[in-house]
Structure 1
Amino acid sequence: MLTKIGLDLGYANITLSDSTAEIYREPSVALIRKSPKVGQTRILAVGNAALTPEGGADECILARPFKNGMFFDHQLTEEVIMTALTPVRNKNGLRVVIGVPSDILPKQERDLFSMLDKAGVDTAFSVSRAVAAVIGAGYSPSISAVSVNVGGMSTEVAVLHNGELLYSSRTTLGGEDFDRAVKQYVLEQGDVNISLMVARAIKERLGAVWKGKPNDSIDIEGTLALTGNKIRMNIATEDIVGVFEKPIQLLINAIVDALKQVPANAVEAVLENGIILTGGAAELYGLDILISRVLGISVTRPERAIDCVAKGLSRINGFIPQKSKGGRNITAQLATLYVNTKK
């Protein structure tokens, strides 16, 4: 009996979804100690365990295996995948569908399949992350729409029409750019340095790009830029109004570039369904409304937008015939596979 899993490799988190749509999430981060020998590191802990190390933390650093939406450290990626698959590794007939960026290189994709094999996966397939996000949001692979998946460090934009992927692109804009905008604003307004982790907490608690979010405030700690002394301060919702203007403009530009690629015979169908907005950074309050008002297009943001890619990959796994051979990208075949499951 097959165990069917969807695996989303994100900059901030690795998310795993099974056939019941249950979600398992681990931070895609590792605690490492650099060796005196050049180019060698020792991995001490991965995922949640890396964020709560026991002893020796002062000699170690936290590292991420992904950069700009692509993995760049083979060893770290392999360890993070092994950890992410821990809940299901001992199950028989493990079949995984993994999400990949639109511009992944063939060698990188082959390396991912090799890592999955080492992690105990029997069969593996890959699918475009932007397409998987739409399916995870509850839509058919045959939908005509624009998929916008805003991740931690990159955004995937794709145009789908009647089961075809007409256009896809990836831009190095993500949730961390919104965090940096908060960090820079606090520095400019109060001459106070804060960490990206604190900036992220401010964004998640107070951040909004459209009216209607209830007023709130948060106590934070930073350091004075001039003296380095620690300081505590309170920041309210109204203090960061307008702080996200630059990253939002870049996001809008990426969507406009995609809309320009829609052929004349697909415009009506694509605009009818509009934009499907997913990804963890898409949960910024009012982002869907703002994009809709600026572009004059309907924007749908599903509940738990952060989980859409993983859920979509898990759902796609259900489309694939029992005895299919793995090791390939099946994005172009999704509509056909989906139709065949309905016969």
Structure 2
Amino acid sequence: MFYLLRKAHLLQLIVGVLALLGCGVMIFIKPLDVSLLNNSLPCSMALFQWTMSHPIGTQFLALIFLLLQGAMLFHYVRTCGFLDEENALSILFFCAFLLGMGIFLPLTPAWFTNTATLAVLNLSNRAFSSNSKTPLLLAGIVLGTATLFDLTALLLLVFFILYVLIHQIDKLRDLLATLCGVLTPYLYLLAYHYFAGSLPAYLHSFSQLHLHFPLFTQTHYSLYALIAMPLGLLLTVYVMFRLKVLYSNKLIIIRRRFLLLCILFCFNLAIVLTTNVPFPLSLYYLIIPITVFTISFIPVRHFAISSEILLALLTASFVVMARL
């Protein structure tokens, strides 16, 4: 099935667009829960209050996030060099994981973090190919904005610093450009609250922040979910190792991108363990690397029953983990 999907480009496009439309329709036909946006961060609380008073606007906001993530994931897969041909598998599997795992709704801070992650990945590829500091500055601004809505997005900042250190030769200037971008949203908010006379109250609001570690505090897991958790993790690690072998003869820039995608998976796994988003909705953080790993592992030339079985087990394990 996976092999045939990779060969049938027109079928990929049709099914991918239909899946994207299905996700978009669900936003407008299902009650959109936004309670998880109220996570004690000042910007999240302000957004939560806005969403409570503008339900139609909230639906369109969710639709914009969905389309942005789908478009940026498609562009990243098309330009990163992991696949030898262009296809729409990224959109198809992205929507399939969202719908199959049932983590698509409600609206959570993971939407901001995932959108920021995809934006940073695309901006980074542009920066490292043109040696321009502007994409790094923009990536920093995107990361800084994401941390205003999701505290665990700070881990993405650590990831991106590592990203810069691995790729760039002129590391100091690149790091300064990134850090200046990260600080820009905070400086803007501090200036706004200073002139509005609410700076002390704004700074005090950060003292209320804390992490709940819901993955560990939740006590009721089904037997199937407990089996699916280690199975999904082991299969993902195995696919990462196999892909590393497949990319060993690729250009060094592609090998670096794949290495950093593996590092991103590790950081996203750390976010799942520390975020305030309850499990299994927190699995949304893993969607990007899981989608790229899956479509990259599908054989392109020869049908392999072992790959079909492994990918089926990997997909099923994440669906079971999220559903039970």
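Every read-out reported here was derived from the displayed coordinates using simple, explicitly stated rules and does not represent laboratory data. These numbers were taken from a predicted model, which means no experiment stands behind them. Cβ atoms are built from the backbone, for glycine too; each structure is taken alone.
Quick notes on this one:
- Entry that produces 21.6 once mean count of other Cβ atoms within 10 Å over residues 26-33 is calculated, selected from 1, 2: 1
- Which entry (1, 2) yields the derived value 2.5 for distance in nm of label points 7 Å out along Cα→Cβ at positions 162 and 282: 1
- When relative contact order in percent (Cα under 8 Å, 6 or more apart) is computed for each of 1, 2, the largest belongs to: 2
- With respect to distance in nm of label points 7 Å out along Cα→Cβ at positions 74 and 154, the largest value across structures 1, 2 is given by 2.
- Value 3.9, calculated as distance in nm of label points 7 Å out along Cα→Cβ at positions 2 and 250, assigned to which of 1, 2: 1
- Read-out distance in nm of label points 7 Å out along Cα→Cβ at positions 18 and 50, computed value 3.6, structure in 1, 2: 2
- Answer label among 1, 2 for the case where helix-only ellipticity at 222 nm (-39500 (n - 2.57) for each DSSP H run of 4 or more, over all residues; to 500), calculated from the coordinates, equals -10000: 1
- Label whose coordinates, when Rg and Dmax of the Cα atoms in Å is calculated, return 20.0, 66 (choices 1, 2): 2
- When mean count of other Cβ atoms within 10 Å over residues 146-153 is computed for each of 1, 2, the largest belongs to: 1
- If you line up 1, 2 by distance in nm of label points 7 Å out along Cα→Cβ at positions 10 and 290, the top spot, with the largest value, goes to 2.
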